[in-house]
Every structure is written in structure tokens, then in C-alpha cells.
1. From which structure (1, 2, 3) was helix-only ellipticity at 222 nm (-39500 (n - 2.57) for each DSSP H run of 4 or more, over all residues; to 500) calculated, if the value obtained is -21500?
2. With FRET efficiency 1/(1 + (r/R0)^6) of positions 27 and 107 (r between Cβ atoms, R0 = 30 Å, to 0.05) coming out at 0.00, pick the structure among 1, 2, 3 it was computed from.
3. With Cα Rg over 2.2 N^0.38 Å coming out at 1.42, pick the structure among 1, 2, 3 it was computed from.
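Throughout, read-outs are computed from the coordinates displayed, never taken from laboratory work. The structure displayed is predicted, hence computed values, not measured ones. Cβ atoms are built from the backbone, for glycine too; each structure is taken alone.
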Structure 1
Amino acid sequence: MTAQEPCVVCSIPTEHKCSSCQVVHYCSRDHQKQHWKQHKYDCIPARIKQDAKYGRYLEATRSIKAGDVIMKEAPLITGPSQVTPPVCLGCYQLLEEGSIVTCQKCGWPFCSEACTRNAVHIPECHYTQQRGEKVSISTYGIPHPNYQCIAVLRCLYQRDHDQKLWAKLQALESHNEDRKGTEKWENDRKLVAEFIWKFFKLDGVFNEDEIMQCCGIVQINGHEVPLLEPEYVAVFDKISMVEHNCRANCNKSFTSDGNIILSAGVSITPGSHISVCYTDPLWGTEARRHHLSDSKFFECSCERCSDVTEFGTMFSAVKCKKKGCKGYLLPDTFVLPILHKTKSPDPNTRGLDNKFWKCNACKDEVSDAIIQQLLQDIGRELSAMPKGDPDACERFISHCCNYLHPTHYYMTDISLALAQMIGQQDQMGLAGIIDDRLLLKTQLSRKITDLLEILAPAETRLRGSLLFELHAAIAETGRRKSLTEGPMVMLGYITESRKILQESAELLAHEPPELPEGRLGRQAKINLLQMDELIKNLSAALPSPL
């Protein structure tokens, strides 16, 4: 028998609950309608839970299908990035000297008169007026120190002007104890805290703990919003509870007005943790873990990080150089305590970096120092490569296959660039490239999309873009085949291409038009209509069965 819980409106025991979130109970449809105005802000298919390991996190309350939107949320605070040239403090557009409007109250520069009245500008305008002297910005196009504190100042302002918002911000993780003593902490104290005290004359209004707490909140919970160049930062409420996983089940995107969208990248079962990837899923395990440790102050030990083969992909594996051996080298584990250069090393962790990489075939061992030197050399070679040169990419792949596994992250990085590059240099597009290059584009696109399904199935933005490239390559192959084998052979290729394009359109459905992926998603919808017409015409031209 289904357990009964009190109706949220009248407290009468009932087994009926909201079908979307499966959390709130109602005794009748009338009470559900009555409560909707309040409940709609919290109605997501996940509940907030908490434990010692994860802190606050979100747990799915029902089955969620791939592609479903789990939540859409407006930001609590927005602001320019900490290191940024002068931008409009209303809309974050990059400012150019000679085409600015200054706020009459405080002197901060904007792109338009309307933006000077944007409510997000109130905090710095308020404190600048209290300061008694207007701001004067004279240099544009290069990072300006006055902007380093804006997002933090906007958080601090809420303490005395919006207690509800202040409470939500203070509930977010800041990792202050972990950050103390690091180089980043000292820089924030000097460039943010001291600037707020001296420039805005707020010494005695906000103490160091309050300022550094807000620095941590913005640093740990801030999302870079890529709608503009440069990107700006936004801090959200519920989305900040979504935990990290290197093989996440969800992805995030943004609406044109800066709201965040969390959608399922794969099907999610009830009771599962909702997760996104805080780092680049196409980095190797060591790079991902170091980035998370340095920027988010935790050491990842997710299923992917804990498996040195990364689900059998050998994504970080190095080729064994022992004569006659065809095996690959990996360490016993990547999940070791990370020694921070910015803090004094813990004597209990000494010796953990003296690991060895072992061959999966001949069992030979190579010291970590030798492997790291090899990877650094290849990394430098990669950095020195000319940009936008397919031939250089092919030479890199041909050379480094002697040292790295075919799906190593360096090989994948270059293969991805090459797959996207082929057909972009010629004015005729794919029609202007030779057959071998077209085949290579097709093979690389298939290989990487298959790899993404294993390593990062929720990375829909990249997978959708690659599938678009793949559909175009298959359609072009069909066109060429039809020239020698007749038009009917094209039908099979176009049908396959359409199926891939449909998946691409679905994966890119939530991307805004400001991003290349959003524009690609819209183009995919146009192409689908054209392909449907082509398939219809090709099918009509087929000879009738006897």
C-alpha cells in the first residue's frame, strides 16, 4: 500500500502527490491548483538531500528521460569576471572607448542609458555614491583592476538590503578553510578585500571574513555564462547543489536572458544523484583531478577517475616502448592525494608521487617522472602546432601514435580538431575535398562520438556538433556515390544521414542562438526538412515492385 503523507494545504493524509517532483502531497486537484503559485518554483523531479560526503545534493525523485529539462533557474547574482576589460555593468557587453555612456550618479561606464538603470548595477552605484567621488575609467580593451571586486561587492550588498537573498548566498559552499593560505586566497585578500576597503571606503563596514566568504561563494559556485565575449559570471541557488561527476548524467546550458537550464544527458532512475561535470571531460584524469582540486577544493574519486582505463577507453594510456611489446602503460591508480604547491606539503603524503606506470602486456614498469616528461614534450609539440592546419594535425597523429594509445586524450584532442576542420578551409565546403579526407572526417567523427558516449554521455553540446559534422559527411559521400552508381544508391546514405541529424537536433535543442551550437541546432532543423523532401523524391523515383 502506498504510504500516506499530509496534504501540504490542509494536512489531511493522502497518497496522492505531485506527478512532476513526487515530493509534495495533495488531497485534491483543487488544493494542488491552489498551491501551484508557490510550488512551481520548487517543482523539479529531484529532492534536496545532505550527507557528510557530498554535503547538499540533488536526488532524482522519478524516472527522467534523456533530454528532459530538470530545472530552469534565474541567477541570484551576476557580475563581470574577476579579470576582465571594462564591460557594461548592465548587460556585460565589452565597452569600446568613444562609445560609452556613464552613469550620472556614480560615473561607471555603460553601453547605453537604459543599462545604467539596470537593477543589477545598484550595489556598486550605491557604494560609489557613498564614497563621494565618481569612478573614472580611462583605459579600455585590457583588464582593469576596478572590475575585480564587482561580483563580490554585489553579494555583500545583500547583507543589508535583501536578507532572503543574503541567506541563500550564505548557504552556498565557500571552502574558506581549504582556500586559506593558498596563493589565490592572498590575491583575493589584496585585490578584492583591500580594494573594497580602500577604494569604496568600506573598512569597518565589511570585515575580512565576510568579504572572503563572498569571494569563495563566487569562486566555487560561479558559472561562466558564455553568451558574450568576454564571459560573465552568475551564481545560482539550486543548481549549485548539483554535484560533480566526470561521467555526469546531466548538462547545463543557458537561455538568451542568462537563465541556466539543467537537462538530462542520459536516462536517470529514481534515487540517482543528479550530476554535472565541473571540468573538461576530454582532459586526462590527472588534469581533471588537479583542476578540481585547485579550483573547487575537492579531490575527485568518481567511478571514472577510479578506473585507470576510464571504462576501457585507455584515455590516458601511454605505449609500452619495450621491444616487441604491443601493450600500454598505466599506473595502478590516479586517485592519490594531490600535493598543492601553494601550501606546505603534508609529511604523511611523501612518496605518493613516486609511482610507476605498468604495461598491461609485458608487465614492464616505467617511473612516473619519465612518463610526465614524455607528456610534457608532447604537450609542447601540441602547443607549437600551427592553428587551422589539417596537414599539421595529421602529422601529429602519425608521429604520436608511436607513443600514445590511439584514444589518448592528446590524440583525441587533435582528432576532434581535425574532424571539425576538414571541409572548413575550402570555399566549396565538403564538396571541395578529396575522397580520402572525406572518409577521414567520417571515421574521426564516428570514433569520437562513440568515445563520448562512453566517457561523457551528457556532453550533448559537443556530441551534437560532431553528429552534425558526421551527417554532412555521410550525405556528401552519398552524393558522390550516386554519380557513379546511380541516384538510387543515395537513398541509403541520406536516410542514415537524416537519422544522425535528428539526434544532433535533439542534443542541441536547448542551446541558445548566441552560441555556435545553438545556431547549429537551428540549422539542423532546417536541414531535416530539406532531407525529408529529398528522401520523398528519391523514394518516389524508385521502380515499382512487381
Structure 2
Amino acid sequence: MRTSKYFLPTLREASAEAETVSHQLMLRAGLIRKQASGVYSYLPLGYKILKKVENIIREEMDSAGSLEILGPAIQPAELWKESQRWDEYGDEMFRLKDRHNREFCLGPTHEEIFTDIVRNDLRSYRNLPLSLYQIQSKYRDERRPRFGVMRSREFIMKDGYSFDIDQDGLDLSYDKMFDAYKRILSRLDLKYQVVEADSGNIGGSHSHEFMVISEVGEDDIIYCAECGYAANLEKAVSKITSIKSEEAPKELKQVDTPNASSIDEVADFLNVLPHNIVKARVYTNNERMFVALVKGDQKINETKLNTILDTSLLEPASEEEIKEIKSEAGFTGPLNLKDVTIICDKEVEKMRNFVVGGNKKGVHLINCNIGRDFTPDIIADIRSAKEGESCTRCGEVLSSSKGIEVGHIFKLGTKYSESLNATVLDKDGKEKPLLMGCYGIGVNRLLAAVIEQNHDEDGIIWPKALGPFQVSVIPVNVKKEEQLNLAEDIYDKLKDKFDVIIDDRKERVGVKFKDHELIGVPVQIIVGKNAADNQVEIKYRQSKDKLLLDAEKVVEALDSYF
């Protein structure tokens, strides 16, 4: 390949709206161009690298025994209504109608499609286990597309599904995909953490996320360096720190707290510590009101709350809705409320004589106690674990980091097979619903994650497996015959063995060097002033090491590197 014939529109600066390094460098290196908010075109260089990521994924999925298919991007509404997700999925779904007024969606995910394919053609347990996957575009109308291809409205995903007759089979299929995902990330030279995760609206009993460690990650990871426990913040747990108080209940009293509504303000006004206050948050699912209670120094984990209440529709209640339960926004407490469900964190259960809101503006109650003054409807873990707390497994201190979610795998069980009536005959001739697993990995998100972990002030540093070209041959001055001839000779010798590009542009050498550093070609062969002596300089992008050697030894040097 010749640079003079290649479409490589590099930029010295990226758009101001590019917030992350990966977004900036993908624009500057000519990998992508924006078409609309959250919608991108992949230019030749970007598409080439994207295909390399896809092929690594494809090789590992094939190795794990999964079979590749290609489902439709346009999905009929009937399938989603059959699974009861058409109304549940929410505003992220792109919905459309054809000329016959039939309803469809642009697929945000493919559980229904794969289940439908299998239910129509799978009859016996003898055909199991079965694992299918595809690499295809997905569509989600993100409220706030950001970070380039990391959170876009159109994206490429590898999604796979396993089908088994029993739990042992599902566990084995899940473990195979777990290991395959680890191999994929290792081949991409990524630093990552596998964490326990909430299954969200996909459903199922068990799931893991594969997190690439990065400060621009939108997810928080809680982990224990001692025993290996790791979980997404949505799922993470830590040891309960409160010890059940033996203090005798004191008289419940109402106190005026003018101009004090926040935890810190109330703590200062009453001269108590935040962990002696119980804060309340009011939520609604448009059918019922809920009040969640945690210690004042803790945060309510809304994902845990949704899971406990078996809903995904909880929203913070408005001031008007809070008044309907006989309370005031900012001063809600658990006493004397009307038509609410009270969910109390396990730590609060152990407290005595704590402070709560008085349900009137400028009023709090002191010396409140569970059992005497109110009884929660549900007691559960609804707080967010945090760094510095103790691990529930080994007792050591928990740490935290940011991560980019690049993969998520689920044990779906019979969630979709039962609703879509996907059954097979077992060995006794009885119909049984299939046990399913679901395995997703973001292809273009992986691309961005690699860049986030592999760059410097000059541009991208691709791992060997992903370089847009393995080698670039750069004649310093194409007007000098000995340099151009030697560069062409080296290029001819390499092109049948390596993925190589020669920069034959009539550009200043500084421009050439900047472009090749920016796009991140792993090895540069620079043909300059030593060409008359049949010598070239080899420069390695990752280590920045330089080596002067005879042109005849270039192939040998590249063989040892790759």
C-alpha cells in the first residue's frame, strides 16, 4: 500500500467536543468521522483496525465452539411483545412502521431473534448444547451520546447466545464464554477486571462484566486486592459496619431545624455525626410510592433498589408527589406516611436513637427507633459499597477504580425461552424450556478502550495485533534517488510477508513522521542519509527504541519482533 494512494485525512487538532483521548485520536488519526450525534463513519484505517478486532473475537468464539450467524437489524414488534419487552425497554428503542403500518424496531439487542430462530428448528435435547453468535450493528437512542464510539447510538456488537437442557449445561457454556472473553482481552493487551454485575433489563440470575481499567470509564469498580473479589458498584457489597446498639431507646422528640435540610446541615445544627442520621429518598414507579432509608453517610444504590422491588421504572418523586404521602421534600422521614412502602438498609436496622426527617419543613425527629416508632416493609442491602470499607469475603480493605464496560455475560435461565415458548423434548420425552446464556462484547468500544490505554503525546500506540499496518517504510526525501530506490526495494521485499505501507508522498519529513506516530504503526523503517551506505533506521513505536542496521537485515529484525 502507498500513502499517496491511501485515504488518510489526519488532523493536527480534534474538535473541541471530543472529550476523551480515544475520541480525539480517532478523529485526528483519520479513523472515524461524525455523521450525527452518536453516529460515525469508519474511514479505511479505522475500518481496517475494526475488522482486526472482529477477527480476534471471531477466532476465540469459533474456538469455544460457537457458530456464527447474522440476524436482522430490523426486528418485528410481535416478538418483543411476546417477550413483554416492547413497552418495558423504554425510550432508547428506535421504533418504526413499514408501509403496511406494521411495527418494527432497530435491534438494540437480539434475545428475541435468537430465541425465535432456535424455537422453530430445535426439537430434542440431543441437539444441545448449542451456541450461536453474530457481529452486527445495534441501535440505541442514547439520551446523551458521548465519548465518540464509546457511547454511540449506532454501534457494533458481538452478541452470542447459548442453549442448554439443564443448569449444569448452562454453567459449562457460561464458563466457556467467560474464558473466551478473557482470551480476547488478553490478545488485545488490555488491562482489565472481571466483576460481578447487575443483570439489568436483560434479566437472568447471574452476570459478569469485563471492565477495561481507565479513568474515563463510566463505571465504578469495587475490588479486593487480597482475595480477588470484584463487582460493579451497582452490585458490590461490603461488610456492615454498624454494630447493633444496646443503648436503651430514648424519648422521641420533635425539634425545629430551620434552614437545615441536607445531612451536613442537620448534623451541624444538632451537633451529631452524619452516621447518626437516617436519610430518606422518595421514589415512584407511577403506581406506588417508595421510601428508601440509609445512614446519612451512605448513598442509596438505586440499582439494588430496583432489583429488590423487581422493577426498572423507579424515578425520584416530585415535590407534589411527596406532599401526597404527607411529607415535605427535604424533610421526609419514615413516620406517619400515607400509602408508601418503606425499604430500610440493613445498617439502619442496627441503629438506635437516630435522627429522621419530621415530614414538615424545618422539622426533624430525634431518638427514633425501628420497632417502636415505625416498622419497615422491607429490610435489605440498598446502599452503595465504597472504597475503604471491608470485604465481605476476607475482611480486607476494598479499593475502587474506574472502568470501561466492554463485555457483559449473563445466565438468562428460562426468561426468554418460557415467554417465547422455546422448548425441546428431554430424554424422558417431556417438553422443557431451554436454559439460555447471553454474551455481549462491544467491538467499537474495544477499539476506543485500546486507545485509552495505549497512547502518548504523539498519538496512538497500537498493540502488535491491531496496528493498521505492521510496518511503514519512510523515505526521508523522495527527491533523492538513492533514498527512494532503497525504500522501494525494501518495500518490495516486505509486502509479501508483512502488512506494509510506503510513504511516497512529496511531503516534508516532519509531516510524515507526525502522521506515522499519530496513526501508531508499530515499526517504522526510515530511509535517510545513510541510504548511500545501504543502511536504514528502525524505530519501534511502543518502546521508541531506534536501531541502525544494514538493509539486508530488515526482514530478520521484523521476524524477531513480530
Structure 3
Amino acid sequence: MNNLRSTVAIVWRIAIPYFRSEDKVAGRTLLAAVIAIQLALVAIDVLVNKWQNRFFNALQEYSWDVFVWEIGVFVVLATAAVLLAVYQLYLNQWLQIRWRNWMTQHYLETWLDQANHYRMQLTGDAADNPDQRIAEDIQMFVQNTLSLTIGLLGQIVTLASFVVILWGLSESAPLIILGKELPIPGYLVWGALIYAIFGTALTHWIGSPLVDLSFQQQRFEADFRFNLVRTRENSEQIALLRGEGAERGRLLDRFGSVIGNWYQIMSRTKRLTAFTQSYSQAAVIFPYILVAPAYFAKMIPMGGMMQTASAFSSVQGALSFFVTAYRTLADWRAVVARLDGFERSIESAATLASQPHTVDVVHVADKDSIDLAQLLLKLPNGLPLIAADGFSISGNESTLVTGPSGAGKSTLFRAIAGVWPFGSGSISVPAHTKLMMLPQRPYFPIGTLKAAIGYPAEPDTFTSDKVKDALTAVGLPQLADRLGEEAHWNRMLSLGEQQRLGIARALLHRPQYLFLDEATASLDEPSEARLYRVIAEQLPETTIVSIGHRSTLHAFHDRRVELIRDGDRFSLRPTDQAAAADAAAGSGGS
């Protein structure tokens, strides 16, 4: 019961925002229409139940005129039922796509807001496969939620409608056992109730493991698919290392988890299906067994017996809703659990940056420098990494940051960009200032080359002539005629060409601060020098901050700072102070 209340609470939390959103009028109208049609279908079922009594009595009495009339009545009822069913499906699907559209936009917005997607990776929550949560689980949640809730509502109304009919039929067709009449009021209702309780209890006992198995199946499937994508994206490295055998074994191991869990689902589903099918088949004959003695005793006509069997079937079916829908319920509960986990991961990532003892990035007006005050950057596990206090990056003064591998140079850039929350202290950034970070391996979305270079701006932000000029400036004039070509540019181009495109992106966006995290490391030194001269010529107002190891970069920077080991962390010091510290350490050692 606690699990049921918890699931209902989660479903309410996930579902209700749509019906309070800007699309609430359309959503509520469509939902009301679907519910109204469901109630109308139940009303038709009640009319058909009464029709059965008259129709079969006409057959028993050989009444041709009544038979023909009832055929006409049935045609009218059947036509109405068909039309209602068609439009219920149509409106239900319309509601599904609108609801799914809103949820997808909402999840994309929260997942991609303020680098939440990146912080989820840092905390290990990226393994929850956000692509599957957004692409598949939302669709399954909307579809199954509507199917189950509308179905449950229909069964509740059916139960309320047919219990009254079945209770009255129990009086006209009393229970007879071994030729003796037993005066049990509403015995047909009690029989349906006992039958349904028995079936529901056994169904839950047999099928309850399917919830966890379904949850695990989706995780194993997502993990296998994710690794297939990684293999495709890293096909060059795999081919160069002759890693096909290792990759095949790794993928088959993950697929083995899919197969193993699927066999467990098969086994459990076989048992559940064996019971539910037996239960359904027995339900067909069970009401006839109960009322047959009364019929053969000529206490009720054939029409009464057929109406009784139909009403019993409706009541029993309503009470057995969880039996027939159990497999769908198991899948639905697994989807709800996954979406709940995804939402909690997003919330955790969003609150991480605003928690105390995190790095505070402050945008300050009327200043032209980036200042670090009492800054202590940490690793996600809490270990200290970089300490800096009173350090400034002045505007129009290019700076080169050096230090050993693993010292946290890239982490420092991430903190200045506002995406690294682990640590304490503050970073003051000039307000309304554009910062651009260029990593060693730049990102280009799949699409036209023009859109890829201009990213993250809209595709038409920069004219084709400006993009061509930028390509020529960075040494890629051969790509100028391919601006309209769509491709996966991170796979089509070498890393050196990608780095040149990254510089071309900077030339287009013209940021006030440009951070180059080994953004030219794949180029030879003469090409790297040419690019730095291009940046200096075309972006004279831009402050350059670089991470690099080559001594040739010194000539293109006004100042050099270095990360020096200082106990259990690294300290950021200008080169002259770093040299003095090294000399002092050497003297102390001797």
C-alpha cells in the first residue's frame, strides 16, 4: 500500500504541471472529452446488456418482429460505439502528443539549464541515460498514464453501473445448489467480488517481480545502446588499435546482461500469462455455472440468463482490472521510477551550484578584470585541487597558464565559466562580458558547416561572406564552398582542422575574453603561431588566456602564471614567484 501511495504521489508530481501549464486549456479540454467518451461507452455497454435480455427472449419465443427490431437497435448502438471509440482514440492520441511535447520541452530546458547536464556527469548521474529518459520514457509515461487512468475510470463506472443490475438479477435468478434454493442477497455480486480478489492476489504474487525486471531491462538496453554509440564515435581509434576483438567482447558482455534479464522476464511472464489466461477463460463459464440451475428450473428465461452472464462478466472484469492490466502496470511503474530518478538528478545538479561552500561566480559592473578571491577548487570527492587568492586576469593583458598535467588548469577555466561547483571562494567577472571557452576538442553539432562554425548562435546570425573570411583567416579556404553541406563534422575533419574551426568560431563571436584550453595543441608550431597572430590582428580588444605547454607560446602572451604544488594542492603564481619558490625549495633541500 505504501508503494502504491508513493507511486501515485510521484505520478501526480510528474503529470500535474502539464495541466497547469500554458497549454492547460487544450490539455484539460482533450482530457475531459476523452473521459466523457469513456462514460458514454459505459452507458452503451449498459444498454447492450439490457438489449441482450430482450434479444435472446425474442429468440426463445420465436418472435420475428421483436427480433428484427432488436437487430436495428443493435445496429444503432454498435454504430455509436464505433464512432465513439474512433474519436476517443483520435483525441487520446492528440492529447498524448501535446502532453509529450510539453514534457519534452520542459525536461530539455531543465536538463540543459545552467550546465545541469554537465554537473550530472560530475556527480555520476549521467549513467541514468538522459537520452532514454527524454526520448522513450516520456512517451511511455504519457501513453500508459492515460491508458491506465482512463481505463480505471471506465472500470469504476462500469462497476457502479452493473453492480446494481447484477444485484437485481440475483433476486430473479436465485442461487440453487443440489436442487435447494439458498437465499443469499446479491450472491452474483459477491461471487464476482470473491473471484476478482482471488485473481488479483494471485496475479500480484506471481507478477510483482516484473516491476524490477522491467526497470533493469531498460537500464541494460540503454547501457548497450550507449556503448554501441561510443564504439561508432570512436571507430578510428578502435581501428588504429586493432581493438575490434576487445570491443566485440565488451559489447557482447553488456548484451549478455540484456539477454539474461530478458530470460527472467520471459520466465515470469510465462507464469503470469498462464494464470491470467486461465483466469479469463474460467470467467467466461463461471456465471453460467452460477445461474444455470435457475434457468433449468425455468425460473428465468434465456434472455435473463444471457443478461446475467453479461452483467457478471462486466462486474468481474471491472474488479479484475489489475489482473488484466498487470503487465502494463509493471512497465508503467518502472517508467515512473526512472522519470522520478531523472528529475531528482536534475534537481540535485541544479541545487549543487547554489549550495554553501561552492564556488560563487559574481558578475560585477564597472570592472575590466576577472578576480579570484579566497578560491579553493576541489575534486568531486572533496579533495583540494587549486588555491588562489588575490589573483586577477586583467583586460587586454594576455595570460599563459602552465603547470604539470593533472594540476587542474582546465578545472580553473571551468570554474571561471561557472560550471565547476566544487570548492569555495568567489570569482568576479565583468558584467555583460562575453566569455568564450575553446577546449582542445571543440564541439560541432551535426548540421550544415555554417551552422556548426557559428554555434551556439542561430544559423543565420553570421553572413556566408563573414564565415568564409573566417575560414580563410584560419587556413581553411578549401571549406568555404561547403558551408551548406550537412555532416558530422567532428568525424569528418581531423582534430587540427577542428581546432582551426574553433578559432574561426571565436573570430565570428568576438568575445571580450577568450580562453584557449590547449585549443591549438594539435597544430604544428608555425601553424599555431600564425593562428595566434590572426587572433591578435582580428580581435585586438579581446583578452587571451591560454593553457599550453610549448615554450613558443610565451611570445604571444604578456604574462605567464604557473600552477605550483603547495602541499596537498596547487597554487596559482606568476612565473617570477614560481621560479623563486622553486629556488627556495631547492635551497631548503640542500
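1. Numbers: 1: -13000; 2: -7500; 3: -21500.
The structure behind it is 3.
2. Of the structures listed, the value fits 1.
3. Corresponding structure: 3.
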